[in-house]
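What follows is a group of structures, each given as structure tokens.
Rule-based calculations on the coordinates, nothing more; no lab input. Model, not experiment: these values are computed from the prediction. Cβ atoms are built from the backbone, for glycine too; each structure is taken alone.
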Structure 1
Amino acid sequence: MELEAYWGVGPKTRATLEEAIGTEAALEAIEAGDVRALVEAGVGRSRATRILRRAQSADGMELLATRDARAVYKTVLEEAAEHAVSEVASDRIRTLTPLTDREAMADRLEAVERGRSAWEQADEAHREAILEAFEAYDDAGGGRIAAVEAAIELREAGVSGPVFEPIADLDVGALSEAAVALRALEGDRIAAGADGTLDRLREARETVDRLAASPEEILEELRGGGIDDTAGFRAGTVEYLRRETGLESGRIRDAMAEDAVDATAFVAETLRALREDLASAIDERREAVRSAFEADVDAAGADVERASAAIATVARDLSLGRFAAARDLTRPTYVDRGTLAVVSARNLSLDGDPDSDVQPVTYAVGRQTIAPPGDEQVSVLTGANSGGKTTLLETLCAVEIMAHMGLPVPAAEAEVSVLDRLVFHRRHASFNAGVLESTLRSVVPPLVSGDRTLMLVDEFEAITEPGRAADLLFGLVRLTIAEGALGTFVTHLADDLEPLPDTARTDGIFAEGLTGDLELEVDYQPRFGEVGRSTPEFIVSRLVANADERAEEAGFRTLAEALDTDVVQRTLSDAEWSGSETV
């Protein structure tokens with residue numbers, strides 16, 4: 001297969017990969033989902049991640065039909081990656097994609113549950129050992145050797161549970177010997193420290209090279225000792241070289257020059273012969289050591305190769321299990337009927353903020369069995385400003401994406417049906433024809449091209465004037481129903497959409513007043529079948545109460561008169577009373 005056949009690999013990226021690691025290695029890295037290999041080859045991390053997502057499941061990525069849906073998908077990945085046990089696992093998580101097959105979703109959910117069970121059952125000592133093993137794996141570069149050593153560490157730590165099954169039947173003894181051998185064989189030469197004899201021979205050769213650069217040092221040493229005859233000179237040379245190199249006397253004698261014309265030539269020729277002897281001995285010893293180490297690797301057999309895949313799988317599943325445990329995620333129920341229903345759902349981003357007081361929300365569209373009774377195909381969500389309508393859409397989007405990825409979801413219960421397209425469109429502040437056109441281009445084609453589509457559209461009226469926006473939104477609701485899709489549409493124009501088709505309902509989120517701190521008090525749980533109202537009187541009440549100057553207060557009170565002075569005054573009185581009660 002050609003590199004450029006993969007999405008995102010153009011001529012420049014192909015040339016970068018071929019020059020750095022070669023075509024075959026690049027193909028293997030893409031097929032294996034190896035972000036690190038591509039990054040080390042010179043591909044930017046963001047591009048590498050996008051390439052691998054498409055390589056893993058191009059069809060799955062087609063689910064994310066809009067930019068906002070893709071943004072929620074990336075948020076889910078980042079939230080999950082925060083719980084990764086290793087950098088390599090973090091990279092792998094960021095390449096997970098939505099799946100298109102229910103069986104594949106179920107398989108991944110089972111894997112996540114295995115990881116969660118193992119993490120929750122591990123005591124503090126075992127958790128620390130697990131994290132240390134994977135930290136060492138990262139520090140060692142995350143390659144084959146690092147995987148073998150991590151597998152050994154985990155086995156020796158006594159970890160247990162189904163998530164560790166990929167490493168459970170590896171031969172630790174053989175792997176331990178293979179790990180030493182692999183370290184020794186790394187690179188073009190036998191690594192220092194791998195064999196004592198080889199190290200001593202190398203050190204002796206380095207000493208001989210140093211002495212050969214200045215043979216006069218040896219002559220001065222011998223002459224300073226009062227040696228003046230040939231026999232004494234030869235014996236002194238042997239002793240000197242033995243002491244400096246650590247070599248056996250016999251080896252030094254065998255290298256001694258026989259026909260040197262003078263003392264200087266004798267020393268130089270002896271050192272040259274000794275170096276040649278050492279070079280030959282080093283080559284011989286290196287080959288013997290290499291053969292022994294290769295035999296150790298061969299003895300470990302397929303376990304060496306299996307260790308790499310096993311560690312990657314364990315790290316990913318354990319990381320996702322930690323994520324599920326930390327965020328109290330629940331396995332969704334997949335149903336054939338068109339539905340999206342959640343009970344006590346939480347927004348991932350808000351739920352992860354320790355300073356945020358999250359109110360779980362129950363909501364549903366389609367035929368479902370876990371939320372309040374109803375089988376409406378479309379819902380129109382109305383209600384208070386800052387009432388959490390957009391947050392609810394984001395939550396529903398995240399639940400659907402996570403379920404398609406085979407991940408548990410942030411809800412007490414969830415029923416989902418498998419989709420072809422997920423259309424999520426946030427409210428945008430611009431108000432011009434270009435935004436209208438681009439919005440329609442982004443939401444209508446996926447609606448009419450997929451057999452199973454979910455529409456999550458936020459404040460459609462923000463893209464054009466209210467009257468025409470109501471007409472367009474009403475048309476979009478009718479089109480959603482006609483296409484057999486599901487949809488939730490957030491709007492302040494509910495009254496302009498009446499009467500809705502029978503398969504649609506209107507829901508509302510209600511503000512209940514101001515707290516003693518003049519914060520808007522909202523019941524974020526939508527009320528099914530009720531139209532929620534905006535809350536300008538509460539906002540104006542807060543502005544009146546917080547005004548710094550008399551002129552400002554008078555101006556805001558004029559606005560209050562335009563709304564309902566009695567309501568504003570009652571709101572201020574209630575807030576003041578509430579505040580005094582909490583002091």
Structure 2
Amino acid sequence: MQRYIDGVLSGDILAGRLVRLAVLRHVVDLQRAGRRGFVFDERPAIEAIEFIERCCRHSVGTFAGEPFLLSPWQKFVMWNLFGWRRKDTGVRRYRKALIEIARKNGKSTFSAALALLLLVFDRPVEPGAEIYCVATKEKQAQIVHREAKRMVQRSPALRRRLRVLQKSITYPQLDSFFQPLGSDSDSTDGLNTHAVVMDELHAWMPRHRGLYEKLTTAGGARQQPLVIAITTAGDDRSIIYEEERDLAVRVLESAVTGEVVSDIHFAFIASIDYPGDQPCWECTKRRVLKKRRIRRCRACKGKELVPPDDPFDESCWPKANPNLCISVSLEYLREQANEAKQKPTALNSFLRYHCNVRVTSTEKAIRPELWAAAAGDLTDPPDVPACGAWDLGRSDDWSAIALVWPFYDGDGEIDRYEIRTWSFTCEARAEELCNARVQQWIDAGLLEVHWGDQVDFGAIRDKILELNEQYQVTSWAYDPTFSQQLAQELLNEHGLNVFKFTQAAKFYNEPIRTFLRCLARKQIRHDGDPVLAWQAGNLTIRRNWRDEWMPDKVASDGKIDAMVAVLMAFSECLFQEHQAERSVYEERGIRML
């Protein structure tokens with residue numbers, strides 16, 4: 001174990017900043033934690049590691065049937081969880097642990113082995129121990145539980161002691177058990193937990209707060225309760241995960257600051273160093289271990305900060321994937337990285353699941369080079385019907401109109417969509433939009449400006465009527481927030497076919513996904529309008545808990561009105577295509593389900 005600790009601190013073993021801080025914290029505590037009533041005992045740590053490597057076996061995949069030999073990072077986790085003890089009672093020091101690591105690095109297998117260890121071989125012995133693997137759904141929790149059952153069935157030593165039931169592994173000698181549990185389980189009340197393994201904490205939403213609090217407070221009657229959260233990085237939708245991770249980072253950074261944040265929390269977070277510059281590690285390590293205020297060193301050549309990792313640089317992947325080339329292949333990560341390069345919407349997933357970087361639930365939708373490649377000459381005049389949409393803003397906001405024409409090839413398959421937009425603003429617009437670039441668009445006639453502090457809805461109406469007369473517009477979609485009155489006027493007085501497009505993720509989900517696929521396949525064509533290009537660059541994707549997509553923007557001054565209008569008009573095209581497809585089936589006497 002000392003080889004791993006020395007290797008991480010010296011840089012011989014590649015590790016991210018937070019892993020290095022976890023190791024540094026252990027080393028610092030060896031010097032200072034005794035004054036706070038804690039002591040490190042190698043014996044129970046070694047016994048815990050030996051139990052897993054001798055009694056637990058892999059059950060699936062390439063290593064099926066072979067002993068579960070722990071990776072160095074897993075041994076370090078065990079070394080800390082089971083080696084650190086309270087000086088007065090001898091029970092374990094840590095009561096909570098956050099283990100965060102990229103996907104496919106053996107979290108389920110490690111979780112199953114930890115649960116069996118806590119059930120059978122915990123020291124001191126805990127009679128009547130209740131061990132739970134918990135997830136947001138019981139079906140998810142059963143993944144770890146099934147792995148534990150297979151381990152028991154493959155181990156003669158464990159088979160002699162444990163009974164494997166459908167939803168429980170029992171240890172009759174101590175009247176203890178290990179069960180899966182979810183928020184949808186029959187009952188989560190009356191728990192008396194000795195240990196809890198929380199699977200994929202990033203998936204725990206605010207509605208799971210009650211279950212989380214029950215589990216973290218259910219071990220009050222135990223002498224050494226332990227709650228272990230094993231997860232991949234999450235996003236800003238999981239408040240519970242964010243709270244636990246923020247605390248864990250503070251705990252790790254206490255090794256440098258000297259602040260005692262929490263003596264009962266252990267954290268191991270394997271991630272690339274992204275984003276943001278980080279303090280030079282050599283400066284940090286020498287200042288802490290030698291208690292000297294060294295601000296610069298030869299290793300960083302006089303620089304106090306080192307740049308963040310490039311997520312597409314293979315050399316930094318082991319930081320988030322310490323099981324690289326063991327349980328996760330290099331070829332697999334290369335494939336995922338290549339997809340992230342080609343698809344902007346896949347970048348957040350790559351950062352989160354394979355670089356273990358916490359992300360936001362919004363992500364940039366369109367790369368500038370991809371949008372620029374779609375520019376070209378539009379058919380003028382178009383000989384096919386169009387679908388239109390408009391998006392009206394409130395006072396001092398922007399507004400936009402969009403038309404989308406679908407063109408088909410000889411086989412009736414979609415060949416391309418051509419789009420054209422018109423954007424509008426007002427003189428008294430937000431200060432950050434009174435800049436030279438916007439004025440240049442106005443002077444060139446690319447952006448229409450209206451007098452006063454609000455876009456003239458009457459002028460918008462006249463433009464819609466002009467376009468409706470000039471082109472074959474079959475339907476108009478609109479955002480009802482500010483357009484209800486205009487829509488009624490266009491319907492009742494001018495006979496336009498208008499459609500209320502409710503601003504909800506479930507209505508935008510298919511249009512956004514299909515539009516981005518068509519853009520990648522070069523089936524989208526626009527005229528190179530720089531106003532539209534700017535708004536396309538501002539477009540981000542916000543996901544809800546169902547993974548349904550919704551348009552959003554980077555910042556308050558990053559307007560996306562034209563792109564919202566394009567997506568609504570594009571949605572009308574898709575709807576009409578679905579209706580045409582339905583008509584073909586109905587003509588053939590086939591009922592659409």
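Quick rundown of the values:
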quantity	calculated
Label whose coordinates, when FRET efficiency 1/(1 + (r/R0)^6) of positions 78 and 342 (r between Cβ atoms, R0 = 25 Å, to 0.05) is calculated, return 0.70 (choices 1, 2)	1
Source structure (of 1, 2) for distance in nm of label points 7 Å out along Cα→Cβ at positions 142 and 326, computed value 3.0	2
Parent structure of the calculated result 0.30, given that FRET efficiency 1/(1 + (r/R0)^6) of positions 526 and 550 (r between Cβ atoms, R0 = 35 Å, to 0.05) is the read-out and 1, 2 the choices	1
At a computed 15.5 (mean count of other Cβ atoms within 10 Å over residues 86-93), which of 1, 2	2
Structure from which 42.0 was derived, mean projected area of the Cα convex hull in nm², options 1, 2	1
Which of 1, 2 yields -13000 [helix-only ellipticity at 222 nm (-39500 (n - 2.57) for each DSSP H run of 4 or more, over all residues; to 500), calculated]	2
